[in-house]
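Below you'll find a set of structures to go through.
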Structure P
Amino acid sequence: MTKEEKGIIIDQLAEKFTENTHYYITDASGLSVEQINQFRRLCFKSGIEYGVYKNTLIRKALEKNGTAKEEIVNALRGFSGVIFSKESGNVPAKVMREYRKKVDGKPVLKAASIDSDIFVGDGSLNMLSELKSKNELIGEIISLLQSPAKNVLSALLSGKQTVAGLVKALEERK
């Protein structure tokens, strides 16, 4: 690979790191080419992108982008792949967990960046898969805000029937 080709890849990676606020650095060593292609297909179906790059190219792209964090750079050892996700920070973790059921514990999470928060190590994978997306959190907040108003309205509406029933019962007693 020539220096110019490496420069093009670094530019493309830096652009992907800019466009995608969620990315995972993984280790898929030990997987065959066919298994990696199956993982790529699974990622594609889920709306995320997986690519394998040299560690130095990933590091240089992060430095060029200005997002090179020490934890991420330290995770760039051995075989490294990057999963990019634009929409949701938990989708790559869910895809990895799903694929791990088919293949014995691979790929392994080295590090992840979710909205500039850094998660290091494979132990974070379960927690990351349970993260809620921005839209899910907004939906929960809206439902929480609507809940008291709904309770007041239902109490007022049910109270109207109760008061009417009491008045009617009192009338019938006379």
Structure Q
Amino acid sequence: MIGYIVSCIWYTLPAYLGNMAPVFARKVLKERLSTPVDLGKKYRGKRIAGNNKTYRGFLSAILLSIVMVVLQREIYLSGLLKSISVLDYNSIDYLTFGFLMGFGAMFGDLVKSILKRRLDKGPGESWKPFDQIDFVIGAVVITSVIYVPPLSIIAGMLIFVPILKVIVDNFGVYLKVYDKRW
């Protein structure tokens, strides 16, 4: 069971880190690339996505996801964690996979934000369980153009990654990386 949980989290790690990247990019890059993806546009009087979904966030997520996939591939090729890997990094275009993981994570988060605006939920307002699974769903959907993980891995990701996300996010509040407890 532990191996299964680790496999689910290992597979999701590029999207998970990509999902976290915008928080750190905002602190490092400040106003650079802070243009909202929706360009400030409104639909029926409400912002489409809001100020927190930026090009900086998308780019940082994609870059960190690619870096993580490159690291995973190197670890896989060394044989260290080959037994927990869902992917055979020799049989996929791993750079494209990393790109799609980061883009998918942000795309899932963007779709969730658009839905939140339609439901009159404010930026940063908690919306469980979607805050914990949006990036997972987005990453799986977008990466499916080159690889579809087994259904058991998808199910595990939807169970174990949200639990991990709540733990990490609460730890982030303790470290003052995040402002709010989810």
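No value in this document is a laboratory result; all are computed from the given coordinates. These numbers come from a predicted model, not from an experiment. Cβ atoms are built from the backbone, for glycine too; each structure is taken alone.
Assorted remarks:
- Answer label among P, Q for the case where helix-only ellipticity at 222 nm (-39500 (n - 2.57) for each DSSP H run of 4 or more, over all residues; to 500), calculated from the coordinates, equals -22000: Q
- Among P, Q, structure where mean projected area of the Cα convex hull in nm², for residues 65-104 alone as derived comes to 4.0: P
- Top of P, Q by Rg/Rh (Cα atoms, Kirkwood Rh), largest first: P
- Each of P, Q could give distance in nm of label points 7 Å out along Cα→Cβ at positions 9 and 81, but the derived value 1.6 comes from P.
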